[in-house]
Structure 1
Amino acid sequence: MAAWLVLAKAQGKRVGAGYDDHPATHYSWDDTVANSGTLAVGDVIALWDSEVLLGVSVIEAIDVGKAEKDTPHCPYCKKADVAARKTMTPVYKCWNSDCKKEFDEPGWTHKHVTTFRSRHEAGWTDARGALTAPELRKLCVHPNSQLSLRELRWDDFHEALAHGGTPVPMDIVDNTVGLIAGGHGKATIRVRKGQPAFRKHLLTTYGEVCAFTGPAPAQALEAAHLYSYAANGKHHKGGGLLLRRDLHRLFDLGLIAVDPATGTLNVSPDLSAFGEYTKLDGQPVTVTLTADHRKWLSKHWDMHRAHP
């Protein structure tokens, strides 16, 4: 079982790189980063900001592309191990142990790179602050590593989260690992083609209606896949419903699910502090579910509600 600790903050070797990160849904890197081609679908991905853990998930897909970028390097030793400092001058310092020079401006190298972007929204489990930087480093295969992509000791990491000082429920991650392992195990390239047509089809079929709460402005409605689009790669007409944007996000995270047997909403106890959502628990969906809907909702239920 491979697991990775990845840095989701523009510092160190990510200075000036322009990476597009959104911890709960996707993470970007390129082939200038060590271990760039090693991460794969089905791997656990844990994101941190260099101070604390942000959350953990499972890679559903990896989009691969091409780009051009300017990367900083030390003007003295030419190494790329350059970081900007917030309060000290000169602003930049080379962290290469054989150099350690300080300077106001780095050199820049223009490169053609291969880009990678993980998709991992389905299994995302927020774990902000559950582990500190020192604790995370100790759980790496190489504790003294300075890489942006560092391999974790999965069993020890899992134990630290599940039974640490601030326990983090790992059932969503564990279920997602099993689901992806059972479906495919190779890195995939997914492009969200046809999304506007998919949404248009749902609006034509159901009108301006959120499947969980009823009538809503079209501007607030999104086309929600009832399955993992990243893993499946297709827009199935029977595999989507219109959801309000906030409910779509909570559904993707498994915080709201639909009991496929009864067609009623099941709200996670994690939302107990939010009455707007808890009042939905046990309520029927507001549209007629087809056999296809129930098939896909069963898969979603198994991922987020079934327990080993």
Structure 2
Amino acid sequence: MQPMLKPDGFESEKLFVLPAYMRNELTNHPLTNSLFITDIGYFPKAQYHYRERSEGCDTAIFIYCTEGSGWVEMNQGEKITIERQTLTIIPTGTPHRYGSDHTNPWSIYWFHLKGNDVNELLHAFQLTKPTVIIPVSGFVKFVEWFDSCYNIMTFKPFSIPDHIHAAQTIRHLISSIGMVASRSNHKSEAYLEDAVNFMAAHIGKPLKLEAVATHIGLSKQHVIHVFNQFTGMPPIDFFLRMKMQRASQMLDLSTLSVKEVGAAVGYDDPYYFSRVFKKVMGSSPSHYRRVAKG
């Protein structure tokens, strides 16, 4: 039986589409007419997700896969497989289709950009290939900047200054992707990826820097240097953010209690977990779970 394909409507999704009149205002505003966000969202485990635009779109489409896999086809060409850590960019006016793998559905962050500066940015930062690998060093920052843009647009959708701020944030995101992707073959990047994968495997346990250093074969000082160089933060802070991001996903996508979520990311004391979560994520776990997503 053919599965029912759908464009959106996924549990715990985030989704915002700019109203037409706001599009017109931003198109005519001198600080946003060269680039602004028209659509933005996050689809977790988006089974049967599918889109087809035979005449393309008046925006450039950015799709970043963080889990699972999917595919993209442009100009009726070859299907391109999209897997974890892969960003695909569909240029303005390009006929395309894309969809999630039925058995291993993708989780994707996505946004649409409009304006003449979009193509200029892509060429300036060598992001014109169909796919770009975003190494682990770029993941945390990508999610932070994405969430910032999404929150700005959903909480203050009619504020021109906030849309200007969101446009500047997304410019920073794109330029940072370009800078990180251009150095992804650096030897230190391989060490970083190995370290982050080791952290992910121990997300539910306490983890000392010595263990990370031993695993990847570097000194503690060198590990700190690599993390500061590529992520802008020490390894312990990076690991903490990984834990809190995993916790936020569990709060969104499971019925586990706050205590159970805390235990799953290595915190036996639920009160201490709540304090750490609030410090990193900006709200308590209970409040975070109550806030409507999308």
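A value of 13.1 was computed for Kirkwood radius over Cα pairs in Å, for residues 167-222 alone; which of 1, 2 is the source structure? Working through the options, I get structure 2.
For distance in nm of label points 7 Å out along Cα→Cβ at positions 39 and 255, which structure out of 1, 2 has the highest calculated value?
The structure with the largest value is 2.
Given a value of -6500 for helix-only ellipticity at 222 nm (-39500 (n - 2.57) for each DSSP H run of 4 or more, over all residues; to 500), point me to the structure among 1, 2 it was derived from. It was calculated from structure 1.
Between 1, 2, which one scores greatest on Kirkwood radius over Cα pairs in Å?
Values: 1: 21.2; 2: 20.3.
If we compare Kirkwood radius over Cα pairs in Å over 1, 2, the biggest value is for 1.
Quick note: the coordinates plus some simple rules give every number you see, no bench work behind them. These figures come from a predicted structure and were not determined experimentally. Cβ atoms are built from the backbone, for glycine too; each structure is taken alone.
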